[in-house]
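Okay, got some structures for you below.
Nothing in this text is a laboratory measurement; each read-out follows from the coordinates by a stated rule. Since the structure is predicted, the reported quantities are computational estimates derived from the model, not experimental observations.
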Structure P
Amino acid sequence: MSLHDKYADLINAANAHGVANLAVRDADGVLYIDGEAPSAEVKQQLWDLYGQLDPDYRAADVVMNLSVAAGAAPEITEYTIVPGDSLSKIGAKLGKNWKEIWDLNRDKIGDKPDYIQAGWVIKIPA
């Protein structure tokens, strides 16, 4: 089964929800999905669907680079990391996807989502 077939529901949902400049490409066993979601809600819906298709994101065969359209209302809150936190614990506590929290904070967290520090203030998608 090709990655396009495996994630057809995700691609179709992106089209149905009006993701602009949608680009889907397969390279080296990874499906790249790029585009501009019309709202943060649509972006979250697509991440939720991806989570249903690949629970725990273990396959690691999709990279979604979705931005939110300019002019869409910012829907971000802040959270201060406390000792013992991890992105998955924060996500579970706040009802969010850890990967989306990581994507929103890559400028601070970098490429290692398990290396966060108490006291950091991170952005949480609303």
Structure Q
Amino acid sequence: MNIELTNKEFRRLLDLVYIGNWILNSTRGDDRIPDYDDVESRVFSYAPAAGMGVVTEYRDGAALPSEKFENGGIYEAIADYEDTVFFEILAEELARRDMGFEPVSPENMGELTNRIDEYIEEFEENGMDHIVLEK
């Protein structure tokens, strides 16, 4: 298979491959899915030929994202994603808790959505400042 990309498109592909592998493997510890590591390595191995050798380094014969790549802002994109997902999940869980964890139905979807929106608004305005855990 051949895919033709501009240098800009290829650079974006490197970001996408890295982020995808991060999501799939970063929390797995020693139980990583090697197929995704292999694809990431293969895609990054083409970077030097595209004039982007700075984003790749070789360890144990494998092409890997370089430290410069990893420190170049990609973690900011991942952190933004993680923050958004965290607050969305928290808002939904709190809203469902407020509703007694009733199964979601067409009848209560509006109420659930309104409660989620209220929590999201609170988090956007105050972050975690007003969250209190009681024992």
Structure R
Amino acid sequence: MIIEGKPAKINHSIDRVYDFLTNFNNFEPLMPEQITNWKSDNNSCSFTIQGMADISLTFGEKVPKSFVKLVPLGKVPFSFSLGLKIIEDNDSTIVKIEVDADLNPMMAMMAKRPLENLVNVMASNINEALEKN
């Protein structure tokens, strides 16, 4: 199941956005409020989704100035990846976030809304997080 978030228009250069999104220390302000116990370094992070699971992520792929893929590290409740597409758009940058999750139909129904919320909250928080960074 692939869930695409709403594209976010970022008022920064593609270089700045890519550099920001390739350091997990920048991700905490992007997360929804249900994410707690955040820990990170440049290349990985771990956190708790309230009432659900503890998750650790690392970079699975980095394509300079165009794509970043986050993948689970260790045991997770289901297989998934988080892709961040980065597109230059004149004086700004567009970021599209999507989750690719391997879920059975019953789990997909239950997880769809929280995963949509995740990608949309992350996208909507990027501009503000970049301003503070």
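One of P, Q, R was used to calculate mean projected area of the Cα convex hull in nm², giving 7.4; which?
Answer for the origin of the read-out: R.
Any idea which of P, Q, R comes out highest on relative contact order in percent (Cα under 8 Å, 6 or more apart)?
Structure R comes out on top.
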